[in-house]
Structure 1
Amino acid sequence: MTSGTAPITHRTVETNGIRMHVAEAGSGPLVVMCHGFPESWYSWRHQLAALAEAGYHAVAPDMRGYGQTDAPAEIEAYTLMHLVGDIVGLVDALGEKTAVVAGHDWGAPVAWHSALLRPDVFRAVIALSVPFRPRTPVRPSTVMPQTDDAIFYQLYFQTPGVAEAELQRNVRSTMRRMAYFGSGDAPTRENIGMVPRTGGFLDHTIDPEKLPAWITDADIDFYAGEFSRTGFRGGLNWYRNIDRNWELLAPYAGAQVSVPALYVVGDRDLVYKFRGMDQLIPNLKKLVPELRRTLVLPGCGHWTQQERAAEVNAAMVEFLKAL
């Protein structure tokens, strides 16, 4: 599979006690790109080619629990400590001492915490959609919104088997709905992130008659094929460790990300609209002193690097060249 001049190749490496599938392109300084939920190495297909052509060794793994990477059975095997450990081990398995780490959605906290915990390994960080969020004083699940009628989606994801059954009922429809619902193309939503107590996560979503221009039927086929094979359990287990992550990261309360950083978000991203983001994002430099740029993409939804590939590629290359 090629895009532009740089072929995308695949291999499996051993890292942190698991076998991890990676897609890679190009040669030069290492850039590791971590995807989110419910995604794949494939979410970075546009960046693999662009970074390779710009003179970098671009690597996009299937993260723990996804695609062709191992998916341990135990819920507690999906903490941020495990996920950061996977990426530290990946850099070593690729024969490198340092890398730039990038992440989108759930991959963004992995990237931020990789930079926070191991600045000796990760010389810079690029985050899409999700900003660095400091450890809160209280357990995260205790402050997630709930009403008589609905609960926050991350609470809905907590009970093993419930969200799996819903999302796996019709995987292709799930992927179409998620792609459209999260994108800048969907109509404005109220009560974002809330799941009706009598229903499911997909209740407020639409299976569009026509896909947005940034994603094709072939792209949906790829994602649907992966999740039809693996199910959604691995990815959902990341959410089931939110409180455990809070416990494990207690020693790092108040710590700042010290390496150079780039943050990119769409102004129609659901994350951008979450409670508190209007305070957090403008003040991100207080938590990330070396933040070089915050880029807000007008009209862009949640699937940042797929919806706005050219702009994201340009921002990433500009940031990397300036390091």
Structure 2
Amino acid sequence: MTRIFDEPASVISFAAVGGRSEGEGPLGDYFDFISEDEFFDCPTYESAESALQRQTVDIALEKAALARESIDLYIGGDLLNQCVATSFGMRDMPSSMLGIYSACSTFTEGLLLSGVFVSASLADKVVSVTSSHFYSAERQYRMPLEYGGQRSPTTQRTATASGAAVVSKADFAPFIKGFTIGRINDLGVTDASNMGAAMAPAAYDTISLFFKESGKRMEDFDHIVTGDLGFTGSEILYKLFDMDGVDIRDKHLDCGKLLYDRQKQDVHSGGSGCGCAASVSCAYLLPKVQTGELNNILIAATGALLSPTVNMQGESIPGISHAVWLSHTKEGL
């Protein structure tokens, strides 16, 4: 389902916080804050992720000179069971809260929902936030690092990062011009160490659907951004578009490829996690749309709807992707 807003909402503030590895990557200087302490002064990695998310929201609010009480609705999610990082991270917030889950595509799901609430005048100010933490994700989805398990070349590193966006009606960029809510795609991938392969078909489907249903042209966009296909999934995405006679290589960016330096950091196929697309978007991409360095981008974050339990039972991994059109101009196209 694709919709173009008659009255686009604006992302009036945004912030990104990362951990040590994210700070050592090529985008480290773009983050609002990099923590050298992976525990974020907390006793566990799970509570650290809650602190990470809460800090990111507070920075985004501070940049907009807004109090927590001025927000009508918080929309947030993460990778952990029952979205506990968000529930515990946002429990001190005094306003309404929607917890959402779409795996690593949660950021764009939250951003498009924020745009819907604001554009329809159902809320004045909405905060969308997502996060992930390398160590908490490893403990839930694979094994604690203390076991020393060997990772396959297609494995991606879950980002210890968070991104938050404050959405409201305003006359300055970035504007949320439209969105596509994705469909579940499942081509039978069962390898939990190859998320890129599981998510690539969903990214292809959502991006194709956006241009088909919106009537927009790919050449009108500076970049088509995927959430975290990484190097393996991006190559599959290219092959899927090649079958349509479309070459998106020059247009395509992937947050999982941007966040780390693959030659210097042990990240295998790149980055992943709810915090990957969120932090890269809020640290690196949204500022460029704000200044006009980028005029139009489509961010299609991707998620592997994986449960360790059902995966161990032999189930395949469904993928989904939600896309958001962000623009420097309120009118046009």
Open item on the list: When relative contact order in percent (Cα under 8 Å, 6 or more apart) is computed for each of 1, 2, which one produces 26?
Closed with: 2
TODO: Rank structures 1, 2 by FRET efficiency 1/(1 + (r/R0)^6) of positions 92 and 140 (r between Cβ atoms, R0 = 30 Å, to 0.05) and report only the one at the top, that is, the highest.
DONE: 2
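Work out distance in nm of label points 7 Å out along Cα→Cβ at positions 76 and 244 for each of structures 1, 2, then name the structure with the largest result. Provide the component values of the computation, followed by the final result.
Values: 1: 0.7; 2: 3.6.
Ranking 1, 2 on distance in nm of label points 7 Å out along Cα→Cβ at positions 76 and 244, first place is 2.
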Task: Read-out Kirkwood radius over Cα pairs in Å, computed value 19.7, structure in 1, 2 - done: 1
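No lab work stands behind these numbers, since they all come straight from the coordinates. Keep in mind that this is a model prediction, so the values were computed, not measured. Cβ atoms are built from the backbone, for glycine too; each structure is taken alone.
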